[in-house]
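**Student:** Some structures are shown below for you to check.
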Structure P
Amino acid sequence: MRKLSLSLLFLAASTAASANTVTLTAAASVQGQALFKSDVRVFNRNQTTTISVTATYYYCSGGSCGQEKSVNFTVPSRNSASFNDIVSTLFALPNTQGAIEFGTAGDDLVVTSRLYSENAGGSFGQFVPGLEDSDAFPFSVLTSLQENADFRTNFVAFNLNDSDSVSATVTLHDGTGAALGSANLALGPHTFFPSTRLTTLVGVPSATFDNGYVVIDTAGARPLFVAASVLDNHSQDTIFIKGESDSPPPAGQAPVASFTVSGNPTAGVPVQFTDTSTGNLTSWSWDFGDGSAIDHSQNPSHTFAQSGNFNVILTAANSVGSGAHTSAVAVQPGTPQPTNIVVHLARFAYTPGTATPITLHVGTSYTLTLTADDNGQGQGHGFFGVSALGIPRHDNILPGSPFTTPVFTPTQVGQFTFSCSTVCGGGHSGMAGTIMVVQ
């Protein structure tokens with residue numbers, strides 16, 4: 001793959017024109033499928049004065065986020081401080097990822113960076129701009145996102161607030177505007193949310209879309225930095241997409257209800273429903289259409305006892321009103337439960353060839369429960385098994401301690417004998433009989 005020169009990747013810049021803090025919303029020195037690093041350049045545009053800079057790294061390590069480390073350095077006038085693999089070289093924190101704030105007393109900072117992999121056949125990296133605080137919003141949108149055979153999308157967020165936690169709802173929409181899934185984030189002050197595949201985050205790992213978008217809503221409480229990376233699955237090239245200011249939901253509007261269903265709904269197996277409604281919700285009511293009680297969870301799990309088509313209705317409400325969404329859910333038949341046959345074992349109760357045979361059918365699944373009516377020869381009944389049917393041996397079957405075989409399914413017609421094992425004392429405990437398999 002043709003690689004761009006380093007100078008081209010650093011052409012774009014972000015400056016602190018009226019603020020004294022510039023933030024890189026994504027930086028790393030972390031080993032994934034490849035080693036990802038961040039190279040950073042900090043330029044002092046002041047014509048005469050050296051500036052002092054405090055760089056603070058807010059990072060995640062070993063699954064724990066909310067950690068931080070600060071380092072001070074100076075930059076002469078009209079000069080740059082260069083940090084290749086800044087996370088390892090400046091902060092000495094390899095195997096971490098996070099966001100970096102650069103602060104100074106004036107407004108002379110210009111910060112640029114690239115996040116890249118050193119794989120021989122991989123991408124030379126993506127430009128990650130330095131952002132001012134005014135680039136963080138309480139309502140944000142990330143656009144031009146893709147998830148398909150050719151592209152995938154990752155998501156990061158950073159709470160720039162010094163003392164306030166931020167809760168936000170992240171909702172993914174496809175190219176038509178339909179909501180696919182959502183997730184709730186809760187970030188403490190100066191806490192980084194690590195790079196996560198977007199579809200996994202919002203609970204729709206198999207979703208595909210072109211020109212999708214994500215809405216990030218803190219209900220107007222606090223601003224957040226948000227960003228996405230769209231990765232080419234073939235070349236590993238990446239495109240950095242920063243959050244843009246979005247218009248808040250109209251005031252006084254009832255919810256727009258919607259939900260998704262995970263997997264292939266099957267009778268007897270819990271089915272996960274995920275609320276994707278919008279509109280500052282306060283309550284949820286789920287009618288699953290099968291006569292069961294109304295569920296008031298936001299993201300319930302429900303088990304359908306029978307197969308069939310069920311109209312599932314979600315009614316979502318807020319302080320203004322409510323909205324409802326109905327979707328037909330096709331529930332497939334579940335795996336049939338095996339037929340259980342109880343075999344009573346008693347001394348001399350069976351004689352091979354004369355006892356009533358146990359009749360089974362080809363293609364039907366069974367279990368046998370062997371229950372002892374007496375102690376046999378004093379050591380318990382021993383069952384030799386029927387290897388042709390996949391029924392295992394089991395010894396010491398005593399009253400009150402039955403043995404249930406694993407599930408087996410006969411595949412051929414035939415007659416199969418069973419008997420006691422050697423623990424029975426020469427076969428005289430009566431543990432013997434016949435299994436007939438018919439069509």
Structure Q
Amino acid sequence: MLERSISLRQAIVYGVGVILGAGIYALIGQAAAIAGNLVWLAFIVAAIIALLTAFSYAELSARFPKESAEAVYAQKAFGKKWFAFFIGFVSLIVMLLSASAVALGFASYFKYFFPLPSLLVAILVIIICSIINFFGIQESVKLNNIFTFIEALGLILIIVFGLQFVGSVNLFEGPSGLNIFESIAPLFSSIALIFFAYLGFEQIANISEEIVNPKKNVPLAIVLSLIIATIIYILVAIVAVSVVTPTQLGLASGGGISEGPLALVATNSIGPGFGFWLSIIALFATGNTILILLIVSSRILYGLSEQKLLPKCLSICHKKTKTPYVAIAVSAGIGILFLFFGNLEQLGNLTTLGTFLLFFVVNVALIALRLKEKKIVSKVKSPFNIGYIPLLAVVGALFCGFMFFTQYWQTINILGFELPMFVFGVIVFALAFPIHWAFDLYISKRKK
């Protein structure tokens with residue numbers, strides 16, 4: 001049994017912490033290299049897409065405050081066990097791909113201090129965060145509160161000192177000097193990557209069973225954490241391209257410059273010595289995000305096990321720490337495996353590919369429940385409805401479906417084979433079906 005001990009304030013800080021660490025520190029460089037000075041606009045569009053789905057999560061989490069949230073929503077809306085497992089599996093893969101991507105982002109800042117191989121650093125940070133995860137949710141949340149304060153402080157300092165540079169560049173200019181209308185294609189490519197930066201608000205739903213008064217606090221925490229993070233993101237994006245060129249930001253993310261992207265911004269806007277301190281802050285930020293992603297991944301495994309969709313051992317909690325230690329170990333192992341699947345940008349894109357699929361299903365699940373019940377049941381409801389049809393969920397589903405099918409056709413090298421990223425992602429997600437079939441077969445044989 002999980003311990004219900006997380007307050008509303010802790011849940012909001014938890015959400016803000018994982019959102020900020022996942023995107024601005026890890027992917028701002030690649031996003032700016034794609035969209036040019038328009039990267040701030042990409043953050044706004046990505047935030048709007050995220051907010052559409054955030055309201056669906058808010059309503060569904062108020063009705064069904066359970067771990068492995070997306071799988072629960074799919075089960076309640078469509079009543080299909082195999083589909084619920086598929087969605088839970090995709091949710092797990094998304095969390096662990098994200099953890100691996102941010103671990104590589106951590107390594108890009110770590111090299112400022114020690115020239116160790118990025119892969120080794122990423123493996124070690126996943127192991128360390130998994131050990132912290134094992135020692136208890138309150139210990140993890142308290143550490144998250146400290147790390148979130150540190151990472152937010154770093155971003156606020158960049159905003160404050162960088163505001164003097166705003167106006168020095170044309171913020172409506174895309175890559176290679178293209179105007180805003182000529183930049184539609186790269187803008188959407190940047191949005192497809194930047195959406196990774198908004199991962200976090202939905203993870204609050206996946207720790208619902210550990211939040212006090214979840215039917216009230218989970219929806220509030222989801223929406224408020226997303227709004228807070230969005231404001232910070234937009235301001236940092238504007239400052240970043242005003243201080244450093246998008247090309248330089250991209251090089252800083254790819255290892256072509258000794259400093260990470262925001263450390264480079266800090267050096268140029270505040271002073272040479274501050275790049276050092278910003279790199280330290282970035283380590284806290286990305287480390288914080290890895291910790292939270294691994295917590296959520298283990299809780300998804302726990303939730304799927306509780307729903308009898310995975311082996312019972314994954315829902316066994318340690319007597320002293322009250323944490324699902326087998327699920328924690330499995331999450332760490334898969335996260336380390338994913339480090340070998342590609343670089344930071346490729347893992348980020350694979351993460352957002354799966355996220356658009358999940359968000360599409362969450363929006364459709366809300367629509368399906370409303371149609372089935374022919375009324376609005378929850379006291380917490382998605383705004384802007386025609387009768388009992390949730391308009392934001394409809395728009396959110398259409399937008400997520402569009403992004404899923406159109407933005408991920410660049411190739412990725414897997415074990416020497418070149419595959420379109422979309423195809424590789426679909427293959428990975430489809431592994432849910434043989435796993436589900438094998439587990440069902442195992443259960444059937446045990447009953448005999």
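Since every read-out is calculated from the coordinates, none of them should be taken as a lab result. Fair warning: this is a prediction, and the values are worked out from it, not measured in the lab. Cβ atoms are built from the backbone, for glycine too; each structure is taken alone.
**Student:** Thinking of P, Q, which structure, once relative contact order in percent (Cα under 8 Å, 6 or more apart) is computed, gives back 32? Present the calculation step by step, with values, prior to reporting the outcome.
**Tutor:** Working: P: 11; Q: 32.
Here the read-out was taken from Q.
**Student:** Next question. Name the one structure among P, Q that Kirkwood radius over Cα pairs in Å of 27.0 was derived from.
**Tutor:** On the way: P: 27.0; Q: 21.7.
The structure behind it is P.
**Student:** Still on this structure, I have one more. Between structures P, Q, where is FRET efficiency 1/(1 + (r/R0)^6) of positions 246 and 318 (r between Cβ atoms, R0 = 35 Å, to 0.05) highest? List each step's numbers first, then the result.
**Tutor:** On the way: P: 1.00; Q: 0.15.
When FRET efficiency 1/(1 + (r/R0)^6) of positions 246 and 318 (r between Cβ atoms, R0 = 35 Å, to 0.05) is computed for each of P, Q, structure P gives the biggest number.
**Student:** Kindly point out which one of P, Q the value 2.8 was derived from, the read-out being distance in nm of label points 7 Å out along Cα→Cβ at positions 342 and 366.
**Tutor:** Values: P: 1.7; Q: 2.8.
Label of the originating structure: Q.
**Student:** Given structures P, Q, which gives the highest value for distance in nm of label points 7 Å out along Cα→Cβ at positions 30 and 414? Spell out each step's value before the answer.
**Tutor:** Numbers: P: 5.7; Q: 1.6.
When distance in nm of label points 7 Å out along Cα→Cβ at positions 30 and 414 is computed for each of P, Q, structure P gives the biggest number.
**Student:** Same structure again: Hey, helix-only ellipticity at 222 nm (-39500 (n - 2.57) for each DSSP H run of 4 or more, over all residues; to 500) derived from one of P, Q reads -500; which structure? Please report the intermediate quantities before stating the final value.
**Tutor:** On the way: P: -500; Q: -24000.
The value was obtained from structure P.
**Student:** Comparing P, Q, where is distance in nm of label points 7 Å out along Cα→Cβ at positions 374 and 390 highest?
**Tutor:** Details: P: 3.5; Q: 2.1.
Biggest value here belongs to P.
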